[in-house]
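Dropping the structures in below, format is structure tokens.
What follows is calculated from the coordinates using simple rules that are stated; it is not laboratory data. Values in this document were obtained by computation on a predicted structure and should not be read as measured data. Cβ atoms are built from the backbone, for glycine too; each structure is taken alone.
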Structure I
Amino acid sequence: MEELYSFTEKLTDWQERLLLKGIHKLDRQDLQELKKLQELATEYDMSFLGSLIEDLHVEGNRYLQEVKTDAELLTQQYLYVVQYINMMKKPLTRSL
């Protein structure tokens, strides 16, 4: 359980750092960190999160190759990952 918490914190740190830096300033180092997070998601058997991160990584590469011209799809993929992270952090509650 501690490992999952640590993984969630790493994801949160990455997303907050990119938010503060600005998604338009995405660089290769950000993508390298993202790839490591994707590998951890796969290791923890979180395939849906892994696929969201992979899609973000693909869009990040596309964005950098196109000389940072259009960040709409990159932003969309980023927000999908952010939403998923926020849902992971919410405590599970039972309906009474």
Structure II
Amino acid sequence: MDTYLLAELTIRQSEETTKLVFAGAQLVIVTDTGSRLWYIDIDGMTQTSLLRAFNESENIRVELKAITAGGRTFEGTGYLHPNVQHHAAAIRGDGELMGF
């Protein structure tokens, strides 16, 4: 399992692009028997209306672009699972993570 702190994270859904504001976020890549799974944990999100919108939506699929704290850029597609009460979210990766 590899973990990378994120400096920047932007999501896109339909035609709307949003730069996420957070206290901390990390990309986790899990390699198991030749397959790679990935997800992003986001804490301290200040965009409560965005979290509520995803909480009420059936369409939680997003395209994302990010930069790690070390300057590495990557992009992929995933599903944003909000936690409104804790001002947090998780993005479960779907498919390849380009840049890794």
Note: helix-only ellipticity at 222 nm (-39500 (n - 2.57) for each DSSP H run of 4 or more, over all residues; to 500) at -2500, derived from one of structures I, II, originates from structure II
Value 2.7 of distance in nm of label points 7 Å out along Cα→Cβ at positions 49 and 81 was derived from the coordinates of, among I, II, structure II
Computing distance in nm of label points 7 Å out along Cα→Cβ at positions 41 and 73 for each of I, II, the value 2.8 comes from structure II
